[in-house]
Structure I
Amino acid sequence: MKIKETPLKDCYIIESTVIEDDRGYFYEKFNEKKFEELTGMNGHFVQDNISKSSYGVLRGLHLQKGEHAQAKLVSCLEGKVYDVAVDLRENSSTFGKWFGIELTPENKLQLYIPRGFGHGFSVLSETAIFAYKCDNFYNKESEGSVIWNDSELNIDWKLPLDAVQLSEKDRVLPTFSERNF
């Protein structure tokens, strides 16, 4: 397992060592001990979530606040997604900055998103199955959010605007300046 820093403080790309032969491949997707040794951060996860979406679906930007804040380890099991993390920690040196990365089963990359970050992804393939591990349990009352097309953040979701598909909830999220995080 290799850890690569992103431009955002405490946000990491995880690259697994893949062993391949004519039968297929094997890799260790996550190792809590190695993760903690390499990053100094807690890698204990308590909840796993999977979503399936079609092309153009954009989910986000979401987070959990307060005592229910969540760090996430995300990956794409099928298809192709553009995954985005936004540092919403007001005391951070990278506050208000975002980072995006393409995740696919072929590249086997994962993104570690620490507590206090907004998260979202767009589906770039016909369908995608997206997985995320969380280090805290979901709590509806602790939801925070920022609208996907906020002009201050100016995120490039790698989709034409007419292809974007949003849930009703994600259509009416607050802006970055409204600080619902």
Structure II
Amino acid sequence: MPKLWDSTIESHRHEVRAAVLRATSTVVSERGLLGVTMTGIAKEAGIGRATLYKYFPDVESVLQEWHAEQVHTHLEQLHAIAADDGGVVERLRRVLRAHGTNLFESRIHAGAADAVASLHTGDRFEEHGVALQRLVAGLIRTAQADHQLRDDLDADELALFAVSAVSGSPRAASKAAALRLVDTTCAALAP
């Protein structure tokens, strides 16, 4: 096959995959995780079910890919916040607040515990968790070097504490309560 043909096919595959993931976002937001079906995704994406099955064998694999993209986008946003202007402690607080808010807003999936649990397994999800902890540890390490955060514990241990504490955000009674949890976590990091 000519290279142009290969490039065109690859471009088409990429476009279809992107359309499927956008459609999945729409279906999840409208129907929740338990309401996602291959038929619903195909209809929303404007493709046939047979085409969808060429790309994904089942709804679980679509949701895994969609979730991985959501987490990747969230991590990119957190990295941008971490690199933004402001003091390191303030940037750390903004990273943790953004993460806590994202987790709190994900509670729309309540009642779909098994589906959510299946999305939070595997190497890809573990890699994202490690990346988040590294980001937080880097900010903590920088703040510790300037004596702006407690230094009686290693930055990696404090990052584990902070990320674990903020992971309780979805169980908060309100968004304000979730943000108070983040603020309490940040206060515990103070010298």
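Laboratory data are not the source of any read-out in this text; all were calculated from the coordinates shown. For clarity, every value in this text was computed on a predicted model and none was experimentally measured.
Below is a table of values for the structure above.
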quantity	calculated
For 36, 26, 20 (Cα extents along the principal axes in Å, for residues 71-150 alone, calculated) the corresponding structure among I, II	I
Given 19, 13, 10 for semi-axes √(5λ) of the Cα gyration tensor in Å, for residues 15-78 alone, calculated: source structure among I, II	II
Computed -0.43, -0.52, -1.15 for log10 I(q)/I(0) by the Debye sum over Cα atoms at q = 0.09, 0.10, 0.18 Å⁻¹ - originating structure among I, II	II
Identity of the structure behind -1500 (criterion: helix-only ellipticity at 222 nm (-39500 (n - 2.57) for each DSSP H run of 4 or more, over all residues; to 500), calculated), options I, II	I
Which of I, II yields 28 [relative contact order in percent (Cα under 8 Å, 6 or more apart), calculated]	I
